[in-house]
Structure I
Amino acid sequence: MVAVSGEVGATRSRLAKVDALAALLRRAAADEVAPLVAFLAGTPRQGRIGAGWRTIVDVRPDPVAEPRLSVRAVDELLGEIAVTAGKGSAARRAALLGELFGAATEEEQAFLRVLLTGELRQGALEGVMLDAIARAADVPGAAVRRAFMLSGRLPATATAALDGGVAALAAFGLELHRPVRPMLASPGSSLAAALEELTPCLVEYKLDGARIQVHKDDARVSVYTRTLREITDSVPELVELVRDLPCRTVVLDGETLALTDDGRPRPFQETMSRFGSTVEEQVKALLLRPYFFDCLHLDGRDLIDLPLRDRVSALREAVGPHVIPGAVEPTGEDAAALTDAALAAGHEGVMVKDLDSVYQAGRRGKAWQKVKPVHTLDLVVLGAEWGHGRRTGFLSNLHLGARDPDGGPPVMVGKTFKGLTDELLRWQTAEFPAHESHRDDWTVYLRPSLVVEIALDGVQVSTRYPGGVALRFARVVRYRPDKDPADADTLDTVRSLLVGGGSAQGETTDRAEAVEN
């Protein structure tokens, strides 16, 4: 496993990554497939094991000369560490970590260290791993993706594919109170282009809120965030509202939105009582008004494989006045008027959605497109430079990275210090050291863990950054604690905004060289 991880990390070829992973999966014992997939995707089945980053990094026993650890043994030991609790648990976890690392070779220690600190970036993330599972099991990729969409678990999906093939994958269904990965939207170049590409379509308001998913089964209600974290106990008002809906069972996709005293939407950032608030606190702050825009299940019937047209009909039946404002199959003039109304009401723009599309959980396809007057991207913070002048003593100029679509580490595409308020500067300077990987005299470099929303006027070709592009007039909109780096926009999405559709491989222009901030 460690050797294949190194092989995957050493190549930029997606096909080579898939081939190497598929070959390993075919060789794996049946009871090792699940932990193997979890390890290679960077998330052990146990999740967080209760040991902090410093504890893990400081475990430094001498490595063994010859490999003797098995995937099964590591999985079992991590399970023991994860359930260790009570008095003396910290010392016991440290001792078990010492036992684990003491039985590992130097290469295995390095792998375990980045795995347990959440820094494994060798390119075997979900998209690549799903392709590898399909290749290893000789089943259609669509069947694997659908099973993962409904289960939300790569290890379980891999086990089903390799043990039972298409039939086992087809057995996965939508299960109430088990969250489904949210379908995502891609940036649209313009309203006219989106309408032309997605006709027949639905056009609806694009809100600046917090994504939620709710499940109802009679009196039981569960509420989840974008990252599938359950926050039911934190949002009693939303639970009560959903419990009173005129249906017995339902699964809804939506957003919560805060309102000002005059009824206008309050910007997401303004609802935060302090920077660094938890997602639970943020959703609770936004709960003055929930809106729903999709229905995946209603009264015993799964709708996830039906076209959006049918899901919208069910949605309106289920939530009534809580449906997001929009229009089905509007004319161009009606869509433009709806966009103007959304912007006039203080919203971000509109969403244009293909009425014939099915729900593609966890995917950012072209079936849903967001059209906004200003481009925004969700990027990963890779570092920050110390400020000058009035910003002396504060971490200021941000290094920004886009997600590698093939699962590698984020790729740097620009910098910015624009849009940083005094409050944000104070927060960054206090928070960033907790995510630090290393530093030099000018810059604190971060592990990829923080996502920030960036507004920009466009993208230009540039050789200044590894991504081959530079962001034009980038400025900070807000941090996104509701998103993980795996939710950030990809390098392909950034390049799709190139001014004039130019190639990201071209020569740097004079202006692009100047657009560092």
Structure II
Amino acid sequence: MCQQLNVDENSCNNESNQRPDLVGGPVERESRRPVLKGSVSIADRHMTNDEVMAYARQVASGLQASGVAHSDAINVFMRNDIEFIVCMAAAKLVGAVATPVNWHFSPEDIAYIINDSGSLVLIAHSDMWHSVGKDVTALLERDVKVILVETPSYLRGPYKVADADCPLHKGESSLRDWADGYAPFQDDVQIKPTAMIYTSGTTGRPKGVRRASAVSVKLKNHHNAYVHGMRCLLAAPLYHSAPFSTADGVWAVDGELVLVPRFEPEEYLALIDKYEITHSFMVPTMFVRLIKLPKDVRAKYDVSSLEHVIHGGSPCAREIKLQMIQWMGPVLFELYGGTETGIVTYSTSQEFIDHPGSVGKAVTGAIVKIFDDDGKEVPPGVVGEIFCRHMDYPDFTYQNRHDERLAMEQHGLLSLGDVGYLDDDGYLFITDRKRDMVISGGSNIYCTMVEAPFLDHPDVLDCAAFGIPHEDLGESLALAVEMRPGSALDAEKLTAFGKARLSGFMVPKEFIFQDELPRDPSGKIYKRKLRDPYWENAQRQI
């Protein structure tokens, strides 16, 4: 680990095990915590992996008795909780396909996933099911057994859940009571399917990614991302593929997994300090909120135990990432890939500094190429659609939508809908989502390039650029802004701020101020919800 990472001189001393603390000086820390056998914790609750497996074996027997067979799906409609991990383990035991349901979805999308996955069993937190269950049930195509976990107190506060919404109603089944009615499952299938994650649905219907077989932890263990004795802090929701894969990897190496009920910046730092966290998965929105904590608040917590912080899911503004590296040291590792492809590039902190803005080079076994609109490969430095594949990952299809799976492939490679380029050294740079690119008067405007400078504004907590209809230009650029409470920002001030940092055609023509942008806890903003009101009467979508 680097003692110093000088982002101005691009230097790094690789021989020391020290690195900067919160105020820039090197620290040495003797761990207060012994290496423990695997466990899962959340709030004041703790279970060893052996205890989780004992619980999971009873759940597995219940699943089998309910008709769940090998390769069948089971739905998990829960926030991050120990029972989520129990359900993951139980599904593996019987060879079922754990299929999380994004709890931010509408009842229509929730019912669609249950119907599309073919699941016969759904396990849910009680308050969420009580909120949407009636509407979802009315849309189901078959009988589905619903088993509930009473929403625990440590989730009620962070999500503002009323106590009255949590107790089970007459006739409802408790997971614990239901599982206690079965003897532990004694078998353990040899061929284990992997989870089926549905894409987030930021545009269009969610698609279930069904892979031929499970992905080994070896394939994703880049730069010691998964090591025995690791202590991993996880706040991102497990219904997304990267957090789910992270939890699965920690489980595979018998590490300590610390789940966070809901991301709050200062509390996150406190947990790193308390548990001497070594690993974490984060998203750029979390970085922004951590960086914007007052320096004296950040300085209260010791984060020197961190060794490996993976981030991905959305692009990260360069200045935000540099500030994180200067603060925490060279422990940030960025990945690029998707639910469909797995990890195809990986970048260390030093590589990011040497190649600013890059998401790294292709990992061993992966291929990354850039094609133009005619399907021809373009030379380094030329922007085009990114096509990639990890040749060692088991193939996949979209559940019940194989034609769409075939449509995303060219020359044996897959597109995740991203636009970017490779430099002369083979480092990948992502300029935007192809579908988020705004074409205004014939000029391509990449939204992340617009958002990046505004994220540096001290009164901007988060923002999202998108296109809105324009009679002459086709599209013009809008920016939705979430301001710091008490800010006096207005459109005139932000326009001046943008003009000082962006080319004229990239300065948003309209600013929309919102108390909170529509996003899920993973940091992905639902741009569809921002765009749709502007396009619903336009009789076109671009």
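Please treat every number below as a calculation from the coordinates, not as lab data. Treat the numbers as computed from the prediction; the structure is a model and nothing was measured. Cβ atoms are built from the backbone, for glycine too; each structure is taken alone.
General remarks:
- helix-only ellipticity at 222 nm (-39500 (n - 2.57) for each DSSP H run of 4 or more, over all residues; to 500) derived as -10000 - corresponding label from I, II: I
- Winner on FRET efficiency 1/(1 + (r/R0)^6) of positions 46 and 342 (r between Cβ atoms, R0 = 30 Å, to 0.05) once structures I, II are ranked, highest first: II
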